[in-house]
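I've put the structures underneath this note.
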Structure I
Amino acid sequence: METKSKQTSENFIKEVRRKTRRVFSSEQKIAIVMEALRAETSVAELCRKHSIFEAQFYKWNKEFLEAGKKRLSGDTVREATSDEVAELRKENQKLKETVADLVLRYDIVKKSLNMLD
């Protein structure tokens, strides 16, 4: 039983950490990376200030530099942000519902016209 309760408490802690994890917007990530590029403070100080791990900072820094490299090399294809994807999914769902509604109406009108014949 101890193993089961320990496993459950570990899972509970992991779940709490996952749900309370801070999510940084792309603007916040860019601001933090730009702050580091100004070299006014060390990366360690910057990470402490924003309560992030250095590994996370270096990941954002690499992504930032890679994106800049792609744009400068002429790669103008831009990937959609998660907000744009969510908005497109909502629009797609609305369009599907509209088409379904129109098909139902069409079937009703067609049946009513067949009854008149």
Structure II
Amino acid sequence: MLEDIKIKVETKFLGRQEQKDAEPAFVFSYKVTIQNLGNQRVQLLRRYWLVTNGDGEKVEVAGDGVVGKQPLIEPNQSFDYTSASMLKTPVGTMEGYYEFELFDGSTKRAAIPIFSLAIPNSLH
């Protein structure tokens, strides 16, 4: 694992979206800040998410980069982006990892700690 990368996530409930001929979806945004505390440049190559809704149903999401980018993050710099997730339930969680390429060409993963997606005041 890559210890020199610090990942912070802030979430926000955006609303309930009615869908024609389907169950409504609960829409959440999440802002991720990736901070490079190391002494070498890294490039975010891939992401992996495990999204779990309140019923325990799991969905895996993987792909290149984030929001269409594979950013280079210099030492003591950060990169942030905002994305969204839809759940069938008013609460859920997300967790995963980013895969980075280091300056020497090796790749390492940085864990994204589990965080909650929840309508305000729905958890006690």
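Values in this text are rule-based calculations from the coordinates and carry no lab data. Being a predicted model, the structure only gives us computed values, none of them experimental. Cβ atoms are built from the backbone, for glycine too; each structure is taken alone.
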Answer label among I, II for the case where Cα extents along the principal axes in Å, calculated from the coordinates, equals 50, 29, 21: II
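Using the calculated result -27000 for helix-only ellipticity at 222 nm (-39500 (n - 2.57) for each DSSP H run of 4 or more, over all residues; to 500), pick out the matching structure from I, II. Don't skip to the answer; put the middle values down first.
On the way: I: -27000; II: 0.
Value -27000 for helix-only ellipticity at 222 nm (-39500 (n - 2.57) for each DSSP H run of 4 or more, over all residues; to 500) corresponds to I out of I, II.
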Mean count of other Cβ atoms within 10 Å over residues 21-28 - highest-scoring structure of I, II: II
